[in-house]
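Novice: Next up: some structures, all given as structure tokens.
Read-outs: derived from the displayed coordinates by stated rules, not from any lab. The shown structure was predicted, so the numbers you read here are calculated from the model rather than taken from an experiment. Cβ atoms are built from the backbone, for glycine too; each structure is taken alone.
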Structure I
Amino acid sequence: MLARLFPKMIIIKTKEEIEILREGGRRLAKVLHAVKKKVTPGVSTKELDTYANELIAKMGDTPAFLNYRPHGVKRPFPASLCVSVNEEVVHGIPKESKILREGDIVSIDLGLNHKGLFTDMAMTIPVGKVNSSSVKLIEITKGAMLAGVEAAMPGGRVGDIGYAVESFVRKNKKNKYGIVEVLAGHGVGRAIHEDPFIPNFGKKGTGDKLVPGMVIAIEPMLNNGTKDVTLLSDEYTFVTDDKKKSAHFEHTVLITENGPEILTQI
């Protein structure tokens, strides 16, 4: 998600909406884990998109990203699944001609519309056997996401999440990962993208307050080199400036009185 362009409006979900989001999150996790099993050398990114679409249709739901057009973009997104390979950070457009190869890493990012409410999830997967650098990048990015989730406590602040993500990444002294700063997590639920904007860096005690009933997507994006990224001419795909690999993980999280609840899990 790009930086917020409109006045801030944080939406607290009702009990009824939360139950729908819980079911939608379970359904989304089921689909994405099924797609994960299809990630093998020789598969096209379009095949993954088609499979995700078929699974969503069988459940009677709707893909959130298909035909979604963010503000300022000329054309709607042409697929259900974002598939970003190697140096592609996020929002990669699936293609028949883009074939996964042994040693690649691939981020699959999917949104689901269940009964009019949205959840969002992403994971990065090795394609066959990958090198140790790629394994570590995936491991650290997933760990950073979970650290962010743990920090999403009621009464806390958005900055607590960013601080937790950044601190987890910086603990790794051997590898200097670039934390993408122009893209971030976000509120989700009644729309695909809502406030608040949730950077993957920050200071404790700063930013919007976290209160029960908030539903947010926490999604760190880490690069194996520079933090700097470029948007391609397709208006969607971001790539690393140094063409080194990038990883991305995301969960939709409900803030409850007792702490964070991950909605996008089976």
Structure II
Amino acid sequence: MRTLHAARRLLEQGRRAALATVIDGPGTGQRALFGDEGLVEGGLPEAVSALVAADAVEMLQRRSRTLTYGDSRVFIEILTPPPRLVVVGAGHGGESLAALAALVGFEVVICDPRAALATADKFPEDTEIVVGWPHEELDRLGLDGRTSVVILSHDDRVEGPLLPLLLDSPVPYIGVMGSRRTHAARLDRLRGVGRTDHDLARIRGPVGLDIGAETPEEMAVAVLAEVILARSGAGTGLSLQGVDTPIHKRGPETDS
């Protein structure tokens, strides 16, 4: 139980973990939890402990799998905290996107300088509401590797100072609303202040997949679908009918 409690603490801190369990051979049933810095809790048979520790830490950015060490087989389960979505803009589009994202398991943060719009009663119960200019609230927004950001505000005072900060952050997805003409002008402005094409390629604009969305609810589907596509690193964004790749991600890998 101590190992599971430790795993829960890491996930609550937004950290990844690897839970290693001996499933066959000497020490069957023993388990240990590893984080970025190595062993966190528990223990494994001495003969495999150091080897599992090295593999578990290396696997934190990969998938769960079963590995064989001599006479022991060890299942290393990669535990990841829920993804986060920062929605900049608390209007109708933000409401719809927040509701849908919460439904599929995202931690949602709404940020808007307009206190009259950024009210808790409009959003799912666990939504974090940040009232203020987003470029001044970076500590509260938590721009880390599990956080995607969607800017739905049309106010240049929001987007202008925020985009350079997002480009300097590790967020895996930056989506910005606007027409193709607006997006082209946006990229020109960023080039004018020294941003490279590599930087600009990180910005998704116009935001979302092309599904013919019209209503705020439909646009939320289009945007969240693109966020999930970017996070997963898999999929094509095309109709499943038109591709011959696997429909679902493969299960845990097994090495022998």
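Novice: Taking 15.0, 43 as the value of Rg and Dmax of the Cα atoms in Å, for residues 103-158 alone derived from one of the structures shown (I, II), identify that structure.
Specialist: The structure behind it is I.
Novice: Quick check on the output: 12.1 is mean count of other Cβ atoms within 10 Å over residues 119-126, derived from one of I, II. Which one produced it?
Specialist: II
Novice: Follow-up question, since we're still on this one. Looking at structures I, II, which one was Cα extents along the principal axes in Å, for residues 23-166 alone calculated from, given that it came out as 63, 29, 20?
Specialist: The correct label is II.
Novice: If you rank structures I, II by distance in nm of label points 7 Å out along Cα→Cβ at positions 79 and 95, which sits at the top with the largest value?
Specialist: Working: I: 1.0; II: 3.8.
Largest one: structure II.
Novice: Still on this structure: Could you figure out which one of I, II the value 26, 23, 17 for semi-axes √(5λ) of the Cα gyration tensor in Å was computed from?
Specialist: Computing semi-axes √(5λ) of the Cα gyration tensor in Å on every structure in I, II gives 26, 23, 17 only for I.
Novice: For mean count of other Cβ atoms within 10 Å over residues 207-214, which of I, II scores largest?
Specialist: Working: I: 18.1; II: 14.2.
The maximum falls on structure I.
Novice: Relative contact order in percent (Cα under 8 Å, 6 or more apart) computed as 24: which structure among I, II? Provide the component values of the computation, followed by the final result.
Specialist: On the way: I: 24; II: 15.
Corresponding structure: I.
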